[in-house]
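What follows is a set of structures to go through.
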Structure 1
Amino acid sequence: MTRRSIFPAIVTWLVLFFFYVPIILLVVNSFNLNSYGTAWKGFTLKWYTQLFVSDEGRAIWRSLYITVVVGALATLGSTILGTCAAFALHRYKSTLQNIHYTLIYTPLVLPEILIGISLLIFFASIHMPLGMTSIVLAHITFCVSYVTLAVLSRLQDFDMSVLEAARDLGASNWTTTWKVLVPIILPGILAGALLAFTLSIDDFVITFLVNGPGSTTLPIQIQGMIKRGRSMPLINSISSILLAITFLALLGSKLLMKTRPKK
């Protein structure tokens with residue numbers, strides 16, 4: 001009997017250790033009385049209190065609000081455009097569509113710094129003021145590709161004859177789209193939207209290049225605070241709160257999936 005190797009298990013645990021230990025240390029240091037986190041000096045909720053009462057804390061919440069608004073608008077715009085692009089790529093086959101696919105795929109392999117500089121030059125050439133609008137447009141630009149590929153993967157198994165059958169039964173184009181097409185590809189749309197929202201709130205390089213006064217997002221705010229080197233406990237606190245919200249959202253989705261009645 002061949003003995004199974006324990007090497008894959010060791011590698012797996014080492015990777016998990018590398019991923020999660022820094023996160024655990026971040027959460028622990030958010031309760032550390034030592035503001036530098038170099039040594040444990042006692043448990044405290046001081047940093048969470050300052051997150052709500054100090055000027056830097058209010059700046060963090062303001063940047064988080066801007067980040068969520070930008071993420072929501074970018075997700076909405078990229079989901080609509082990406083879904084339409086995916087349907088066009090799947091429905092129509094031509095040389096023009098091959099060029100279309102190349103244009104959709106290209107942002108996935110281009111460095112973010114190149115995309116950010118290109119967008120900055122474009123906004124400057126059309127004399128668009130940098131701010132919320134430029135950030136939203138920039139995020140839509142690079143999120144469309146991810147949404148398109150997510151929806152396109154769902155459409156790979158879609159039979160277009162279903163739409164023709166619905167029209168033969170008297171359904172209008174509007175009814176066919178919303179009663180037949182959208183429900184079938186909805187998982188791909190939701191996956192693309194979640195991916196777009198995650199990429200939008202996490203982006204730093206492109207946002208740094210196209211942001212303007214009054215449009216500081218959370219990654220840029222955190223980067224500025226780290227450069228000053230005085231607010232690491234507040235960064236740990238807001239990061240721990242966001243981590244808790246993410247964990248509760250995942251837990252809630254799991255519970256909803258378990259309690260959903262079976263058909």
Structure 2
Amino acid sequence: MHDRPAPTAWMCDMDGVLVHEGQLVPGADLFVNALRASGASFLVLTNNSIYTPRDLAARLSNLGLAVAPESLWTSGVATAQFLRRQRPEGTAFVVGEAGLTTALHDIGYVLTDQHPDYVVLGETRTYSFEAITRAIRLVDAGARFIATNPDPTGPSTEGALPATGSVAALIQRATGVAPYFVGKPNPLMMREGLNQLGAHSESTAMVGDRMDTDIVAGMEAGLETILVLSGVTAEHQIERFPYRPSRIVRSVADLVPELEARTAHTSSS
């Protein structure tokens with residue numbers, strides 16, 4: 001792990017790393033500014049498929065974090081890119097929000113409930129019993145079952161909310177058909193991110209707050225993995241996992257001096 005070159009490209013999770021419960025993680029703005037100043041390429045990843053990258057950029061800007069839409073990589077966009085390669089210009093019945101439906105429209109997919117190629121399940125705050133029932137019947141009729149991410153719950157200021165993984169389990173139980181999850185911890189999302197960055201795994205770091213999604217996905221994709229303790233996984237839980245991150249830091253603020261030192265070295269060379 002320690003023989004790896006210093007990362008020249010970075011991926012980082014959003015919730016628990018840059019923002020937490022609707023607030024900016026202290027030092028997250030300094031981290032993003034330091035990344036930009038160092039000349040490193042970077043992507044912000046999220047399993048949340050509710051928002052488009054443009055929407056997310058606006059939400060982050062309101063919190064004081066400047067991230068361009070093209071630097072945001074959502075499970076909704078990753079799912080669309082996966083389907084574009086699997087079955088170009090296909091059809092899908094979608095349970096989800098604009099972040100997913102827009103991504104599918106952008107790749108030329110037709111959204112329909114009549115004999116679709118796929119049932120695609122994403123995140124939404126308003127899961128409809130009618131839509132879930134229709135999804136079950138379409139999967140039973142032969143539609144392939146795709147879900148953006150396996151997260152069973154999502155955060156809110158009021159507490160945990162049922163998320164894609166929970167609803168996917170309901171559909172699987174009703175149909176006997178397991179979904180294919182595109183988002184983390186599937187390393188596919190990380191490899192697609194590398195393609196977006198034009199980067200190599202050996203020179204890329206993944207910063208995340210969850211051992212069971214961010215760190216395992218980064219590890220399986222061959223990235224340096226950095227666990228921050230500002231989100232889901234607590235320090236005492238790390239030893240419960242059969243794998244370890246390359247590094248553990250309190251928050252992304254602890255990575256700022258490293259990036260600033262690299263920028264100073266580059267400037268003096």
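Taken together, the values in this text are just the output of simple stated rules run on the coordinates, not laboratory data. None of these values were measured; they are calculated from a predicted model.
Which structure, out of 1, 2, was Cα Rg over 2.2 N^0.38 Å, for residues 181-220 alone calculated from, if the result is 1.61? Could the numbers behind the result be given before it?
On the way: 1: 1.61; 2: 1.06.
Source structure for this number: 1.
With percent of Cα pairs over 16 Å apart, for residues 125-188 alone derived from the coordinates and found to be 48, which of 1, 2 does the value describe?
Label of the source structure: 2.
Could you figure out which one of 1, 2 the value -25500 for helix-only ellipticity at 222 nm (-39500 (n - 2.57) for each DSSP H run of 4 or more, over all residues; to 500) was computed from? Mind dumping the intermediate values first?
Values: 1: -25500; 2: -10500.
The correct label is 1.
To test your reading of the models, identify which of 1, 2 gives 30 for relative contact order in percent (Cα under 8 Å, 6 or more apart) when calculated. If you can, show how the numbers build up before the last one.
On the way: 1: 30; 2: 21.
Only structure 1 yields this read-out.
One of 1, 2 was used to calculate Rg/Rh (Cα atoms, Kirkwood Rh), giving 0.99; which? Intermediate values should be presented prior to the final figure.
Values: 1: 1.06; 2: 0.99.
Here the read-out was taken from 2.
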